[in-house]
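Readers should treat all values here as calculations from the given coordinates under stated rules, not as data from a laboratory. Keep in mind the model is a prediction, meaning the values are calculated, not measured. Cβ atoms are built from the backbone, for glycine too; each structure is taken alone.
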Structure P
Amino acid sequence: MVLETINGPADVKALQPAQLQTLADEVREALIGRLSRTGGHVGSNLGVVELTVALHRVFSSPQDKIVWDVSHQCYAHKILTGRKAAYLDPAHFHDVTGFTNPRESEHDCFKVGHTATSVSLALGLAKGRDAAGGTENIIAVIGDGALGGGEAYEGLNTAGAYKKNLIIILNDNDQSVAENHGGLYACLKALRATGGNSENNFFRALGLDYRYLDDGHDVLRLVALLESVRDIDHPIVLHIRTIKGKGLPYAETDRENWHSAGPFHVADGSPKNGPPKYDTTVHDSLTALLERDKTAVVLTAGTPRALGFVGEDRAAWERTGRFVDVGIAEENAMAMASGIARYGGTAVFGVYAPFLQRAYDQLSHDLCLNNNPATVLVLLPGAFGMKSDTHLGLCDIPMLTHVPNLVYLAPETREEYLEMFRYATTQKQHPTAIRVPVRFYSRENKDETTFLPGRAKVLRKGSGTALIAVGALLPMALDAADAFEKETGRPLTVINPCFLSGVDEVLLNALKKDHRLVVTMEDGELDGGYGQRVASFYGSSGLRVINLGISKAFHSDFRADALLEAHGMSVQKIIHLIQTQEG
């Protein structure tokens, strides 16, 4: 095997030209072997194998600096930079992360998992090099899907006026997570159709030099192209056409489903753990809204599957113009939602919690400052959402609840979500966000009050101690209350706050009569979270408040239950806390 001889980029340079394709084939085989066992980003990584081999053949990393946009296509790069054991030996599969990470290797410039960032990051490296008198090459690798993000436009615009070495590689596989949307992609299509010779050239219009390569899987042609621009004295875009999922026929055909996947059987692509199970609650609520309200528009930023819209169902709603995928451009979607609501329509923007931060300015300024009644569905929030430090949703509560005019709702059950969704999409007084549970519970309780704006719900009535638990932690709070009552014979009060951007002052004042301790629980960051809002309300009242939440850190590769327990949130730890505090 050629791959056995590769322990770093210098070994790639030592190969004979005829060995480069063999190396690429072996790297792709290694990727498929690991991905089929562990899952991960399949299509994006398989599509850049030859490009990665060529990059390390021509350039001298880490002196020459390669910045991978999103970095969900960095697996081959890791194999060629001393980390191949993590892709060949199951005992080492968890030695590396799924994204670039400078703590792993000097060949990784940044830890990054969000899109549209590479050109700006590379420009920063280039300006730093210039100031220090360096001469190395700076290379940014960006996918066509990332070009729709605002930061990519800003970076390219600045690059168009830059005058020194900067190499921007556009990895064009005609696919984002889902299909691409937007006028820019007509330009890319024309460039592909004309071999890069179309007069409709966005990059040249910005003042950038430009070259096109139609076969991004011909490693020798890639090497020749990269050698021709090594040490170039001005910015250039290398537009390289690739195939997402290259090497797995089913991944090449079904590119959206194979953007990422769990463990699978290589022969046919069937999942090893059985077909994934999808909760249709969000999709069904959106479909019902679109059907009953002809002014309704649903927006997504490149992740339509997150809202349950797939196949012909998605295509049919897109044809109506009322399901809109803006590409990976959360800022645009948030501002559009405000505009739709301002005109009198019903706007819903569904976005993953880790990506909501990219639209924070638009949320605050364009939407909430104008008090337009759009609805934001915050998906995969908190500890039960994504688990990588590049994709964290732990700060959604502090981030959203201090923005004026915004009401942030936190349902626990499916029924409660549907109540809150109908409220959010029918009221016209203010913008609303809903913290959509990662897992929906159902609880039939005839005595439980229905959702009322600004009011919390008492799920259990006790005395002495009250547990106020946000959304996903209510089952734990109820289990703790059951166990505590069984052990002591005394019931605890359990409260569902329902809305997080304020407190139910009537209820909190009522607790003062027969409670001495309030324990708040949330699966997000403690600093600036809901619990501190409760503590601030009670102030010097004499009623003691203990806040449980997640510490402010970039937690990564965690299990939700382990992270919560480490921060004092498990049934047994809550019982022990109450017993200790009550003395």
Structure Q
Amino acid sequence: MADSESTTPKWLLNCFTLALLLVSVNLLAHRTVEPDLWGHIQYGEEWLSTGVLPQTATHTYSSPDYRWINHENLSELALAVTQRLVGGHGIIIGKVLAGIAVLLLMMRVAVRRGVPAVAAAAMTIPVAYALAEFWLARPQLASFLCAATMCLLLEKAFADWYSDGRVHRRWLVPIIPLMVIWVNAHGGFAAGLYILAAYLGLRFLECFRLCPQLWKSHLATFAAIGIPAALMIFVNPYGADLPLWMARSLGEPRPEISEWASMWEGGITIVPFSILTGLTVVSMMLTRERRDPVQFVIIGLVTIQTWLHLRHLAFEALLVGFWMPPHFYSAWNRVAEWWKSRRPNTEADRPMTRFEQLLVGGQAGLTCAALAGFLAWKLVTFGVDRSEYPVAAIEFIDEHQLSGRVVVSFDWAQYTLAALAPHSTVGFDGRFRTCYPQDVIDMTFDFTMGPDSDHRNRSNTPPDAEPGRVLSFGDPHLVLISRKLDRPATRLMDQQSDWVLLYQDATAQLWGRSSLYGDETSDDFIPPADRRISDEVPAGKAAWPAFAGRSGRMAFAEAIPSLSFTTVGLDH
């Protein structure tokens, strides 16, 4: 590989590098809208507009007085500001740019450690494939960016560790303010502290082998960084309540959330996990580079966590992307040498002719153009898929001016609460335990998933599943459910005499309470002729944010003036 690179012109290597990098960028860009994005923007917009932070749950009729510990405030503010400034397209472009920045940082670290740029770009592909499912415009992105930043700081701080035992303290100090940002942006700060503690602790143990005379100095340095970084968990609007809530929440299973499933239950996610882990193990075995036991142990620990909870695959990918490229490259060269030694020596390798260079370069250029075009098309066509979200049902609700308390499918709840705000509230949404008691969680999933689902974590109160309890709790007016994801709920609703089907397509069902919408004497009565019942598959994409009657960069702000909720000042 090294020989062929030495005879390949730099411009052609740059074409290859760009093409490989564009493959990775397209992987990170393939997913756009995710179910909680509307809610994150709405909460950030409300804080931005009112200047106060909600103390209790908002937009819900089931738990309006329940304490809301929001561990994603900074991320939601950032999303709301971006929505105001550049709209939904800007949010998605920002997500892609963040991915490019992380990939370029990985490549820069790899090149500084002797890996050719084209090889470093190739190594971003399995990393991006593993990151792709999680690289979304959501608060988790803040965790990934903070983790990448911490990896870069640790790389610089310990650049001379194996040569003379030195630690460049100036690169460790920024980890402390970084942790303040992380704590207020996303709950993934717990993984960050886990990695930092393991890294500093293992480096301290390693110093007794490498530079035992410096152990006191290193202990003081690591303590001066590690202890304040850990204490930063209390620098948030909730003080000690946030880490205490985190400790309780992490101790509770959440099988209803697919990202918390084990890798064995994670479906297609096992493919990028297997590729990334397999490449890492093989490279560890075959590398001729100095093996860093601290990095290898931490990657191993995070890999175990990934197997238990697939959402940790993103952290595994980031660590591998920053720490493993020299070993990937060394292992590749070793395999290439072995393969070359088995070839008959009948034909010597020769450099490409000028014509061959131009031909290959033209093909690489066309590949770059195609990949760039596909990326641009993905960004330009950004919108809300009508077959995936109940856009048509929301339009029906707006057309008939329906409002009130809504029982809604879990994956649609934050879209619904933002689209119908401020005149309607939901029973439960993706904020999960941050602002809902277990009793509400139980009754909601009893309804949508059914009482016999294996992917459940029910409390003992109530002792028995009651699938229909959610239909009476809080006296809801409407039920909006998915025909694909909530089959137990659709079967149950067919048996309810006090609910009437108002709207249906292949994606969604909208039911209304019969006493309101099915009674001819009611002011809210909707005649059968005005109801829309079909099995038609909604086609196309709605312009972001797919709100009926509200559009543009300020669509979320327009729902705020009449909001009313308990608040706590920003200085508390």
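Observations
- Origin of the derived value 26.1, 82 (Rg and Dmax of the Cα atoms in Å; candidates P, Q): P
- Structure with the greatest value (metric relative contact order in percent (Cα under 8 Å, 6 or more apart), set P, Q): Q
- For distance in nm of label points 7 Å out along Cα→Cβ at positions 8 and 176 computed as 3.9, the structure of P, Q it came from: P
- Structure responsible for 5.9, with distance in nm of label points 7 Å out along Cα→Cβ at positions 184 and 528 calculated and labels P, Q on offer: Q
- Of structures P, Q, the largest value of Cα Rg over 2.2 N^0.38 Å, for residues 136-431 alone belongs to Q.
- For the structures shown (P, Q), mean count of other Cβ atoms within 10 Å over residues 160-167 is largest in P.
- helix-only ellipticity at 222 nm (-39500 (n - 2.57) for each DSSP H run of 4 or more, over all residues; to 500) derived as -10500 - corresponding label from P, Q: P
- For distance in nm of label points 7 Å out along Cα→Cβ at positions 232 and 560, the highest value in the series P, Q is held by structure P.
- Between structures P, Q, the calculation of mean count of other Cβ atoms within 10 Å over residues 240-247 yields its largest number for P.
- Cα extents along the principal axes in Å, for residues 24-271 alone derived as 48, 39, 32 - corresponding label from P, Q: P
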